[in-house]
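Each structure below is given as structure tokens.
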Structure P
Amino acid sequence: MKIEIIAEERQDISRLVRAVTWSGSRINVARKLEVDFTQDDRDPQCPAINFDNGYTVIATDENGNAFFEGNIYRYKRSRAESNVHFMCFDHLHVMKASKMTKEYKDALPEDITLEMCQQLGVIPGNIIATGIPVSFIANNKTGYQIIMMAYTEANKKNEKLYQPIMNGAKLDIVEKGTLIEDFVLDSRSNMINSEYEESIEKLINQVALVDEQGNIISYEKQDDSIEKYSMFQTVLKTDPNKDMKKEVEAIFKNNKVERSGYVTALGDYRAVSSYSIQVTDGLFNGQFWIKQDTHTFKEGQHEMKLELEFENEMNKEEVPQKKEEKKKSDKRKRKK
């Protein structure tokens, strides 16, 4: 692995590096690179490295492929330890930190993404095409939020899941949960440890639908869950302006058996959040989605810890309801 800092010239600090952590998650989106390297102005044999916040950092693998490009956002220097620690984010952080306002009418999500790249100085890569026109107002939203608002609207029509991810210096929009081909985590070969956790503390498996006076109209149940875990009920007031079937489905989806898995294994650069992997293990077997990954490089060893999800989830950014629509909805409620 090679670590370079770009100042007036490219500086290869690889031989000074003590440890590297490369991580990312579906939730935080922008990937992070943390580096510790030796720096001691009292030692004439230690080269002086020019670094500062805002400088570009590039990390390449053993085959010369850049797996990270970003900028330094924080650093700390310790003279006693002869160490510099800096933290970088890739260029998706720019998308998450920069806001704008704009109205879109019948615009394609892929075109909106290209526009965001142009305005925020991010190089576009492979932007997945939807062919679905969307319309919404983005009021004081980040570039990332605007992109995800567009793809969330497309998801409502084609049910496909999308995720932005940096491929080196370029922004890709990929189909969320794509399986990494020819890669299996196997407890008999490349896996170091695995953990599995399950909780029913937030489980809801029965919904009592009630009218305005609190009278029970009907029940929605998950019979298999009730038989296995006992009944856990919540109450939902009916609303003629809402699709109650979808409201109930949302309750069951958000209040279910919580499952999580963690795998520690020999490192592989391909195993990052947004993709899925095949796992063969005594605790769980099959296809799982990487929610969060942490890759550590130290003393010539590459190890990774992955948090796995049991369902393919997308970071959705809902379009706010227009004021006119909200007023009409409120009027309907008052008439009734």
Structure Q
Amino acid sequence: MKKVFRYLENRLLDEIKKIQKQSEIDLKSCDSELKIDAWRVKYLGRKSRLSLILKDIKNLDPAMRKSVGLSGNRIRNKCQIMLEKALNDLKLEENDQISIEDYTLPGRFNQVGKLHPVTQTLREIKKTFVSLGFQIAEGPEIEWDKYNFDMLNIPDNHPARDMWDTMWIDEEKNSSGNKMLLRTHTSPVQARIMENQDPPIRVIVPGKCYRYESTDSTHEWHFYQVEGLAVDRKLTFSDLKGTLYEFVKKIFGSDTKIRFRCDYFPFVEPGVDMSIYWEGKWLEILGAGMVHPKVFEKAGYKDPELTGFAFGMGPERIAMIKHNIDDIRLFYSNDLRFLGQF
């Protein structure tokens, strides 16, 4: 099997080199914007051979993915630089052919910036839930442990506290018995809303979160979350499933397959994770469940017929799936070659 993967790796590396050589030859003959754009589609488009090769890296043995990925991305970046240079050279040639006395020449416009891909995904998520009747709420990123943990059924001695690598601002409790931290999720805002608002409640909470952990291709110490909460009389798990089904259809398409599996979160019971079937495999995109009775108790809700559901997701995770991105750190590297693709 290793020989097969090695053969596939060498074949892909050779093909990437051929693509680089041929792209340089073809670009030299592009003397118009139309031809340059056709070159861009051929070598940088989503259906280009280079893009398909990078997409197929997952079929390689893990030990061999790095060399193919590095080579492919290097060529793609070089092609992007070649493209920008060709367009700039073409504009310079056109400007040289225009007389300086031609006052009918329109003014030059600055390039318009784009929204960050995570911002785009956040806006898409918020728009979807607003269409389903949810409101949007925000809260403090510097939070009390009362809201981050205690009111969510995670007291001091609860083993679930180990699930969050917390960045404490104040290790000692104040006179009110609270400690200060950088919130580890946006659920504290839900606790604040329930503390100050009577049902019915339908709200989503987008915002930044922080955890004291090492970064890698799937983990960041700072990231966004979108939490959702619905509280009313006689809400059921079917209402939760129906809401999330509609969300997935609007974000990923109406034909997307969805799977729920049992999972544990201290503030819901029962708890589930939800996955979608995407490009031949199941990918988890969020956690959810019915609000735990103890959370209602701490919020001061006493109506026995009150029920609710909650869910939480990472916009970066959803953006990575939709755009075939394999490293979360790219979102915050400020590399304009990456950000300019969106």
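Assuming 15.4 is mean count of other Cβ atoms within 10 Å over residues 117-124 as calculated from a single structure, say which of P, Q it is. Of the structures listed, the value fits P. Given a value of -6000 for helix-only ellipticity at 222 nm (-39500 (n - 2.57) for each DSSP H run of 4 or more, over all residues; to 500), calculated from one of P, Q, which structure does it belong to? Attributed to the structure labelled P.
When mean count of other Cβ atoms within 10 Å over residues 109-116 is worked out for each of P, Q, structure P gives the greatest result.
With distance in nm of label points 7 Å out along Cα→Cβ at positions 61 and 85 computed over the structures P, Q, the top value is the one for Q, the highest of the group. Between structures P, Q, the greatest calculated value of Cα Rg over 2.2 N^0.38 Å is seen in Q.
So FRET efficiency 1/(1 + (r/R0)^6) of positions 29 and 181 (r between Cβ atoms, R0 = 41 Å, to 0.05), computed for just one structure, reads 0.95; which one of P, Q is that? It was calculated from structure P.
Here distance in nm of label points 7 Å out along Cα→Cβ at positions 133 and 301 was derived from just one of the structures P, Q, and that gives 5.8; the source is P. The maximum of Rg/Rh (Cα atoms, Kirkwood Rh), for residues 141-308 alone over structures P, Q, that is, the highest value, falls on P.
A short reminder: the numbers here are calculations on the coordinates, not readings from a lab. The structure presented is a predicted model; accordingly, all values stated were derived computationally and were not measured. Cβ atoms are built from the backbone, for glycine too; each structure is taken alone.
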